[in-house]
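Just so it is clear, none of the values below were taken in a lab; they were calculated from the coordinates. All values reported here derive from a predicted model rather than from experimental measurement. Cβ atoms are built from the backbone, for glycine too; each structure is taken alone.
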Structure I
Amino acid sequence: MFHLRSSAILGALFCSAVASAAVQSDYYLREEIPLPPGEVMEIGSIALMPEQKIAVTTRRGDLWICSGAYGEDLSKVTWSKFARGLHEPFGMFWKDGSLFLTQRPEVTRIKDSDGDGKADEFETINAGWGINGDYHEYAFGTRPDKNGDIWVTLCLTGSGSAASNWRGWAMRITPKGEMIPTCSGIRSPGGMGFNAEGDVFYCDNQGLWNGSSSLKWLKPGSFQGNPTGNKYHTLAKLPAPPQPKDKSRVLTERLRFPDFVPPAVVLPHGIVGQSPTGIEPDTTGGKFGPWENQLYVGEQTHSQVQRVCLEKVNGLYQGAVFHFLEGFEAGLIPLRLDPSGILFTGGSNRGWASRGTKPFTFERVRWKGVTPFEMLTVSARKDGFVIKFTEAVDPATAGDPKSYAMKAWTYILQSSYGSPQVDASVPEVTAIEVAPDRKSVRLIVKGLVRGHVHEIAASGVRSAKAQPLFHPTTWYTLNEIPN
């Protein structure tokens, strides 16, 4: 009897060891794309073009066209310089035979009208905001939304003041070139993008009035939390944005000010990166894994890509963030996901160091057709959460409250830099319902806290094949508790 029990234990330990040995390359292939020899390629923008060509801009102002980045043999990649002398473009797309890009001072249309492979037409679409040479006055732009508008977010001056017009605001640039002030309260964007429904999001970085970096929804007319640039409402004769109270909390202030839209997903500082950047929705129909309609968020400091699932509760976005891909060779800035299922990334280490070992990078990631055992989505309920998994779970471990650990916290909304985790609590998983198909569980939780980040660690859960979760922890921002 002792021998049989020992054998069973050893067998279980062996299976667990084998499962835990899984690595990212089992599921996703990350490859560096060769760069032009001798060039400084700190990539700030990526645009997908016809004929599987890719345009990239560099922080030093060059615009290059890459051919061969989709091919199996990356040694055949070629490059041609399309334009130079640009001003740190962060946001670019191809439309109707032209490249459109957002630079520090303007939105520009660039075209090769004579077909010689070099840009010869440069048209300013709009240059309605101010710049003064400060290093931090970045401008990030999107592809066109469903109305054809380009969204632009304008970093504060030096990250803490608004010395140039419209700093701390988000604008819409219409196809006719009109600039429409749309949202206030922005601090330090690192990237922008849409979700699958077409709503606009940006990543704001930890700092003044921003306790932790976060993914934020640019709901038209909204205030995003940082009042530094509020004074510019007078330029367009708009109502004054909210003036939050120092040392308060986001929940407290947004209940005072209905225009204050809270972060959709907080990215806990130091835990889920430190400098979030580009945003890409997965609309590939399963060609990049089972993450349809989720968002991928770049990370500069940790050289990673995070994964986010969103839902709307009481009119506000909220959701969970998961670790996803890592090991990139520099700090990531732009992401572009091709419909064929190839994720292109680029970046730089200049100004802010990163885990990547190189000063700049251009890489691609392809799914190998094998899905890791992961939490697929997390959604809120009035009494807890529902977690869906990528495959069937072992009901004994998934149904055991001891397989889960939770904690919750928020951050101080303050005029000084960042915030520690505050107002900590320890929600308790009191009961679990495993779905009949064993692909989801409902956690009944005592102690949910509205407005808090809820960390859910499911370290004890195993799949039906005895595998542990590849990433066992998620962080859910509970802006609203469902009715």
Structure II
Amino acid sequence: MKFTPEKYKIEDRSQEVFIDEGEIWEILNNARPDKQKVRDIISKSLSKSRLSLYDTAVLLKSEDPDLVEEIKEGARKLKEQVYGKRIVLFAPLYVGNYCINNCRYCGFRSTNKSQLRTTLTVEELINQVEALEDAGHKRLILVYGEHPRYNADFIYETVKIVYNVKKWRGEIRRVNINAAPLDIDGFRRVKEAGIGTYQIFQETYHKETYNYFHPSGPKKYFDWRLTALDRAQEAGIDDVGIGALFGLYDWRFEVMGLLRHVNHLEAVYNVGPHTISFPRLQNASGIERNRLMPVSDDEFIRMVAILRLAVPYTGLILTAREPAHIRNQLLTFGVSQIDGGTNIEIGGYTRDNNGQNLDLEQFEINDNRPLSDVIDELIRQGLLPSFCTSCYRTGRTGEHFMEFSVPGFIKRFCQPNAILTLAEYLEDYAPADVKEKGYQLIDKEIRQMDNENFKQNLLQKLELIKSGKRDLYY
């Protein structure tokens, strides 16, 4: 039977497995890129339309250097159209590294006897948050190993503690979570704490590969993990983040798996993921290097550009696993969120470090610049550092977020809110030279605004911030 892109009509249902490896490989193997087809797909994305699996496969199979450059240029244009120049900043905070899984690529794996196991006490957690607030952070993601002690009640309590830490003008306004899958009741409990996004990565969407890299522990159950965010949605958590660990299996297959996950969430819950993450495998204490499939820098950059075109409205997260020069390139191809001033050692934000200690880390990071340096670099590139949390606190989440973001209207909120949160940082935490450059960038952005009434309103808010007011947003 002749292959057609429309052949597959999978009926998605809540909490049912939705990955069909045969479907993914048939679409990939039958994708036939040519110049006109690739250009038509790029144009489709630039019109803010989601790409199909077949569309994405055509881009993934495009090897011609000229077409690859056109794909990257399309991603640049789309990023500017949807998100403007703002880059959201956050910091990861590891709460504990006890784990009963044995993932072959992870420093936390249960059989890694060199890993120094610890869980932050309440006092230590508060100290870590205060150190992050002193740097200027407003958004955190709390990370937990998978262990019975890190259950829903424990996550609830730690989230509440973080929200209650206030130091001078510092406060954490959004707490996201990266933790093990829960049942529906567990997700309901975590939701009660007022979390932002609940993030769970499938790691790899290829089941045989998944089974090899997760030989024991609760994480070995592919289906339970794959349907975790269904249970989160059923519990009322409508802001979820998906991701894959690139380097375990063929990167093209993983992109298709991520897109199939997006399709499933949209079909069942009428809302896609708030974010997609695509970490590349890095060195870790106790790592096994068998069967790895490394992704080159060129492939990685191309992959991010394709993801941006495939899902125009979804936030793309790039972490400090990547070195600064790769991060700087990818900011133009579609990345909308990065971490800054990152330290993933347990208790690392209050510790004087002379280098990374892999026995206290899940993996090795390659960008350990302080937050002020990251912000300085963003400003020099003409990008707007943002600590905005307004969508979360005004109810623009889930379907409501989609209503704004899918047509690209979210830029109307993101740009001015980025300016306001950047001004807070400049007033409270920035070195003098960064403050000067930051306000020059803000002035430039405001001069380019068309709506005079809105411009005047924004200028009034900026004056309020300079006089000591905080937490102003649209």
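Here distance in nm of label points 7 Å out along Cα→Cβ at positions 90 and 322 was derived from just one of the structures I, II, and that gives 2.9; the source is I. Taking relative contact order in percent (Cα under 8 Å, 6 or more apart) from the coordinates of each of I, II, which one would give 20? Computing relative contact order in percent (Cα under 8 Å, 6 or more apart) on every structure in I, II gives 20 only for II.
Assuming -2000 is helix-only ellipticity at 222 nm (-39500 (n - 2.57) for each DSSP H run of 4 or more, over all residues; to 500) as calculated from a single structure, say which of I, II it is. That value comes from structure I. Looking across I, II, the calculation of distance in nm of label points 7 Å out along Cα→Cβ at positions 282 and 338 that yields 1.9 traces back to I. 27, 17, 13 is what came out when semi-axes √(5λ) of the Cα gyration tensor in Å, for residues 74-177 alone was calculated for one structure; which of I, II is it? Answer by label: I.
From which structure (I, II) was semi-axes √(5λ) of the Cα gyration tensor in Å calculated, if the value obtained is 39, 30, 17? Label of the source structure: I.
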